[in-house]
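**Student:** Below: a set of structures, written as structure tokens.
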Structure 1
Amino acid sequence: MTGSEQLNLAMVVRMFDPAGGGLELYAFKLVQALLQKGHKVTVLCQESKTDFQQPGLTVLTVPKPEKKLSKVERLNYNYEELSKLLAAHRFHLVHSQHCPVKGADLVTFHQHTVKRFSISGDPLERLINEVKLQLAKSYKLRLKQDEELLRSTKLRIFVSQICRRDYYETYGIKDEVRFPYLIVPPGAERQSPVKTEEEPTTFTFLFIGKGYRKKGLDTLYKACALLKKDGLKFKLLVVGMKDSPGNRMTARLHNLSDEVELLGFQRDLENIKDRSQVIVVPSKCEAFGMSPIEAMLKGVPAIVSSMAGVTEVLEDGVDSLILHEHLDHHELARHMRKLMEDKRFLSSLKQKAMEKAATVTWENTVELTERAYRQVLKQGAAF
């Protein structure tokens with residue numbers, strides 16, 4: 001493959017939707033860029049939620065099942081139907097975005113294995129996850145499908161080393177010559193200007209995530225309770241958790257009814273970032289995590305758990321603060337207090353955060369992906 005060679009590519013993804021999660025956005029941005037470079041791309045997916053059209057793009061979806069399926073049945077059905085679609089066409093390369101399918105040349109792994117929470121959760125969470133691994137047929141099938149993807153593909157792509165280590169350790173892979181890989185992190189949007197509004201009078205933290213425990217909101221609430229106990233005034237904007245009686249009760253149990261603002265799902269986060277001074281990402285399990293980079297582009301510094309793969313592109317104490325003990329709400333509270341009280345440090349962190357975030361680009365992602373394509377096509381080049 002030369003720089004000008006046009007390829008006929010298959011991109012396999014569960015959902016073709018730029019407004020979906022990080023995996024879906026990654027796949028969509030990659031497809032866009034490959035089309036712009038003159039390649040033909042056929043997207044094979046379980047469902048498409050976009051009317052995006054461009055010369056060279058074909059979107060194929062699996063037929064809807066005739067009856068309601070269980071989780072295990074749905075996983076098997078989608079695997080079989082996507083594999084049938086793929087077998088009916090010919091491509092130079094087949095690239096799966098962490099979607100089980102037979103015949104993928106490359107697979108990008110975006111999420112941790114289902115075993116990960118048995119390591120990174122708190123004691124109760126680890127126990128619950130172990131029970132699920134023993135009893136839930138869908139968990140067992142996902143482990144099996146992920147292992148098949150991992151072992152059968154020609155080249156593995158991971159969004160971070162944290163994610164790569166999880167897979168290689170879970171499945172006992174030690175030979176990196178037989179099982180070569182590349183690290184290809186996602187990029188960040190650069191459409192919005194840096195916020196220029198005056199800082200809010202009340203120091204405001206931002207949290208983005210749908211999982212109360214997995215995303216570490218429970219740890220953040222505990223840290224906020226410590227700050228409030230010490231008499232500090234602040235607000236916490238929570239995006240991804242709806243303003244429901246149950247979620248309000250959880251905040252109330254931490255004595256944070258006045259501090260927490262539950263904003264639910266938000267498609268447009270720009271105004272919310274403009275209201276925020278620091279984003280907090282205390283995840284217990286995060287293969288990468290783009291929210292801190294996207295906030296940093298707007299001049300919003302980040303406190304990020306060491307469990308998030310994005311920390312591999314950050315520098316602790318220079319462009320961000322890393323929560324090294326991800327379950328330690330006391331450490332998190334110290335980081336939050338530091339940024340509330342040390343305005344000079346906060347200003348320095350803000351500037352360095354913007355500079356670092358500007359280096360995390362989709363152009364880099366696409367360049368590394370095309371390098372992976374060239375390596376697979378050469379069949380035997382050193383990875």
Structure 2
Amino acid sequence: MALRIALSGFVVLVVAMGIGRFAFTPQVPLMIAAGQLTLTSAGLVAAMNYLGYLVGAWDAMRAHRFVEGRLFLGIVGAVALTLLSAVADNAIVHAMIRFVIGCMSGWSMVLIAAWTNERLAHYGKPGLSAAVFAGPGAGIALSGLLAVYIQARSLSAGAAWQIYGVLALILIVLVARYLPRGGQLHRPGTAPEPLVLTSDLRRLVWSYSLAGFGYILPATFLSQMAALRFPGSLFAQFVWPIFGLAAVVGIALSIALRHVSTSNRRLSIVLWLQGLGVFAAWLMPGIAGLVTGALLVGGGFLCAVQLSLLCGRELAPTHTRYMAGLLTTGYAIGQLVGPVTSAISTWLTHQLEPALGLAGVALFVGGALVWNRQAERQRQSQ
């Protein structure tokens with residue numbers, strides 16, 4: 001049963017996050033080439049995606065009715081809107097679709113994370129929760145490899161959206177029967193004690209928000225950066241699947257090293273490595289910089305998510321869904337600010353590089369915030 005729950009959560013995140021949200025990244029060069037977007041409008045469309053994610057995560061955190069319905073609608077909506085993207089032909093339509101699909105993915109992320117964490121702990125298999133978070137990375141890798149095929153066959157952006165949508169539909173059909181039923185996500189009449197935001201919780205939320213800001217620029221524009229540096233090169237298209245595969249490997253390493261040091265210090269190291277990856281993508285010339293950035297930023301992407309949620313569960317064990325929602329809301333705000341920053345950067349300088357510099361700094365600050373918890377800081381000050 002525990003394995004079935006983990007697999008169902010994994011597939012939901014493949015669809016809602018890896019395909020629903022992040023298939024947009026390898027599509028950016030195709031949509032720009034088709035005249036549907038510019039580099040600046042692509043940043044603003046991405047911002048609408050993350051604004052929707054913010055709304056969905058905030059709503060999922062506070063929902064008391066129709067909770068399971070939100071999860072179902074989020075999953076089905078992610079599939080339907082991915083297919084609908086095939087007929088979108090301008091920035092305004094893409095922005096509207098991205099906002100709604102962002103909301104759907106926010107619902108899916110918060111609710112499936114809360115459900116799998118709770119049920120796997122119930123069955124005595126909490127370690128499997130880390131495997132669930134390999135879902136977005138697997139989805140990114142899968143959509144990235146499909147993007148290589150799409151590029152090689154010179155398919156249109158519309159045809160590519162149809163391929164992604166059909167794949168998402170097939171995956172969801174396979175696990176639909178195992179998803180939570182009524183009462184499994186919210187139990188009426190049960191109210192936990194009010195959550196007190198301690199210093200450690202506030203630092204964790206700030207850190208995770210900065211992590212969202214720091215990773216989102218390379219995550220959104222890596223394919224476009226590769227296309228600009230190596231126009232017409234098929235090899236450049238492999239940068240995005242490398243990002244996704246690195247994310248899956250990163251989760252595997254996180255599981256293997258789960259007994260090393262403390263969760264907050266492992267999180268700090270992950271964020272600092274991501275910061276190095278952002279600077280590598282910016283400053284290292286040629287394909288080496290992009291591949292290094294994809295490996296380090298991608299490798300830390302899901303580790304940061306899993307470790308932050310783990311830290312939240314350690315600090316507030318009776319508020320699993322609320323903490324998942326609160327952290328995801330902060331992450332979404334960071335993701336929203338990132339593309340807006342990129343749009344300002346490209347508008348003023350016609351380059352992404354100034355925004356990448358800010359993203360790298362944000363990741364280093366985020367890591368520093370969670371290196372020590374309050375008890376450790378007090379011991380050091382004595």
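**Student:** Just checking, which of 1, 2 has the largest value of distance in nm of label points 7 Å out along Cα→Cβ at positions 44 and 180? Let's see the in-between values first.
**Tutor:** Values: 1: 2.4; 2: 3.8.
Across 1, 2, distance in nm of label points 7 Å out along Cα→Cβ at positions 44 and 180 peaks for 2.
**Student:** Shifting gears a bit: Tell me which of 1, 2 gives 18.1 when you compute mean count of other Cβ atoms within 10 Å over residues 76-83. Write down the numbers at each step before the final one.
**Tutor:** Working: 1: 18.1; 2: 21.9.
Structure of origin is 1.
**Student:** For mean count of other Cβ atoms within 10 Å over residues 84-91, the calculated result is 16.9, so let me know which of 1, 2 that is.
**Tutor:** Numbers: 1: 14.0; 2: 16.9.
Label of the originating structure: 2.
**Student:** Same structure, new question: Of the structures 1, 2, report the one carrying the highest value of distance in nm of label points 7 Å out along Cα→Cβ at positions 20 and 268. Kindly include the intermediate steps, with their values, before the conclusion.
**Tutor:** Values: 1: 2.5; 2: 3.5.
Comparing 1, 2, the top value of distance in nm of label points 7 Å out along Cα→Cβ at positions 20 and 268 belongs to 2.
**Student:** Further question on the same structure: State the single structure among 1, 2 that was used to calculate relative contact order in percent (Cα under 8 Å, 6 or more apart), giving 15. Can you show the working numbers first?
**Tutor:** On the way: 1: 15; 2: 27.
Only one of 1, 2 returns 15 for relative contact order in percent (Cα under 8 Å, 6 or more apart), namely 1.
**Student:** A further question follows. Using the calculated result 65, 48, 42 for Cα extents along the principal axes in Å, pick out the matching structure from 1, 2. Don't skip to the answer; put the middle values down first.
**Tutor:** On the way: 1: 65, 48, 42; 2: 54, 51, 34.
The value was obtained from structure 1.
**Student:** When mean count of other Cβ atoms within 10 Å over residues 92-99 is compared over structures 1, 2, which one is greatest?
**Tutor:** Greatest value across 1, 2: structure 1.
**Student:** Then there's this: Out of 1, 2, choose the structure whose coordinates give mean count of other Cβ atoms within 10 Å over residues 60-67 equal to 11.5 when calculated. Let's see the in-between values first.
**Tutor:** On the way: 1: 11.5; 2: 16.4.
Of the options listed, only 1 reproduces it.
**Student:** For the read-out distance in nm of label points 7 Å out along Cα→Cβ at positions 228 and 364, a value of 3.8 was computed from one structure; give its label from 1, 2.
**Tutor:** Working: 1: 3.8; 2: 2.3.
Corresponding structure: 1.
**Student:** Thinking of 1, 2, which structure, once helix-only ellipticity at 222 nm (-39500 (n - 2.57) for each DSSP H run of 4 or more, over all residues; to 500) is computed, gives back -12500?
**Tutor:** Numbers: 1: -12500; 2: -26000.
Going label by label, the one that fits is 1.
Here, each number is a calculation from the coordinates, and none is a lab measurement. All values reported here derive from a predicted model rather than from experimental measurement. Cβ atoms are built from the backbone, for glycine too; each structure is taken alone.
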